[in-house]
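Q: See the structures that follow.
Quick note: the coordinates plus some simple rules give every number you see, no bench work behind them. Only a predicted model underlies this, so the values are computations on that prediction, with no experimental measurement involved. Cβ atoms are built from the backbone, for glycine too; each structure is taken alone.
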Structure P
Amino acid sequence: MNDTSPLSIEPVLAWAPSTRGANKRLLVIQVPPGLKELDDSLYLRLLLARVKWMIKREEDPADPQRLRELEDGIYQAFNQSGLADHMNWDEEANADPVAALISRNPPLWERLTLEGLYLPVEERGLRKRDPEALRLLKETSLWEWLDSLPS
């Protein structure tokens with residue numbers, strides 16, 4: 001695992017919403033040290049970091065052909081969930097399609113909210129140890145995460 005992975009910082013704190021029925025496999029993120037509050041923009045950046053970390057854990061992601069296959073698989077999963085239909089595939093989005101699908105996708109935010117996402121407003125909620133969230137963060141594969149996307 002390289003230094004750019006979200007799990008390279010110890011101790012790892014993971015956060016997922018504690019609302020009953022929340023899709024924690026989909027929503028869990030790593031909480032950076034010293035984080036005081038979490039807004040929607042920061043949450044999406046942390047979710048993107050998690051997805052990119054899951055990509056790096058796949059077999060041979062440094063190979064351009066394999067990376068393209070992974071990106072195509074991610075796009076297909078988003079498309080099947082109805083989360084890629086509206087995308088504006090400009091030059092920036094084509095340069096990093098995964099970032100575009102996560103960060104520039106208002107319907108994704110709406111779906112995440114429907115899946116139980118709420119953002120804690122106080123630091124205490126971000127610092128609490130959550131063993132289930134940590135397990136999901138470490139153990140969920142890219143394909144399991146994509147399977148948890150709501151339709």
Structure Q
Amino acid sequence: MLVSLIGFNAGDPEAVQALKILFEIIKFDEKVFQRFKPSQAILRKLSLDSIIYSKKQVESDLALDFASFLLRYHRLLYYEEFSDDQRVVSMIKRAETFRAWADIEDISLQQERMMNTFSQHQQSTHKAFYDLRNYTKATKDQISQQIVKSPAP
């Protein structure tokens with residue numbers, strides 16, 4: 001039903017809202033994700049071209065995200081199954097490449113933060129063990145001095 005709503009109202013706010021709902025359902029409902037098998041007929045019925053060409057960046061990004069998502073998880077899909085328009089195909093490829101590099105950069109930044117945090121924890125742990133060693137040595141020395149000073153019974 002959402003596929004028809006998107007296709008029949010291509011370019012209208014209702015189509016964009018329906019695409020957003022469909023995307024959220026497919027992304028977050030495991031059962032729907034497993035059962036959703038996009039074919040060229042379904043993709044063409046969606047008429048994503050008009051949403052991809054939207055002058056509103058948010059709408060265009062939504063359609064490009066949806067296409068990238070489908071391509072990522074459905075290996076048998078090809079770019080050309082979304083549209084005959086080579087410009088749309090090119091936009092999907094570019095968006096997919098952009099998102100892949102953005103993911104790589106995010107992972108790299110997260111790893112760098114994690115390494116910095118690990119290094120800080122390592123330094124804190126080292127300092128704590130150093131302080132503990134010094135405290136133990138001082139306590140041992142203090143006890144040794146008390147034993148030496150105290151007379152034997």
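Q: Assuming 16 is relative contact order in percent (Cα under 8 Å, 6 or more apart) as calculated from a single structure, say which of P, Q it is.
A: Details: P: 40; Q: 16.
Source structure for this number: Q.
Q: Right, here's the next one. From which structure (P, Q) was FRET efficiency 1/(1 + (r/R0)^6) of positions 49 and 105 (r between Cβ atoms, R0 = 30 Å, to 0.05) calculated, if the value obtained is 1.00? Write down the numbers at each step before the final one.
A: On the way: P: 1.00; Q: 0.55.
The read-out comes from structure P.
Q: So if we calculate FRET efficiency 1/(1 + (r/R0)^6) of positions 41 and 137 (r between Cβ atoms, R0 = 41 Å, to 0.05) for every structure here (P, Q), which label has the highest result? Intermediate results must be reported in sequence, preceding the final value.
A: Values: P: 1.00; Q: 0.00.
Greatest value across P, Q: structure P.
Q: Assign the value -27000, calculated as helix-only ellipticity at 222 nm (-39500 (n - 2.57) for each DSSP H run of 4 or more, over all residues; to 500), to the correct structure from P, Q. Display every interim value, and only then the final one.
A: On the way: P: -14500; Q: -27000.
Answer for the origin of the read-out: Q.
Q: Tell me which of P, Q gives 0.90 when you compute FRET efficiency 1/(1 + (r/R0)^6) of positions 17 and 57 (r between Cβ atoms, R0 = 25 Å, to 0.05).
A: Comparing all candidates, it corresponds to Q.
Q: Of structures P, Q, which gives 30.4, 103 when Rg and Dmax of the Cα atoms in Å is computed from the coordinates?
A: Working: P: 15.0, 43; Q: 30.4, 103.
It traces back to Q.
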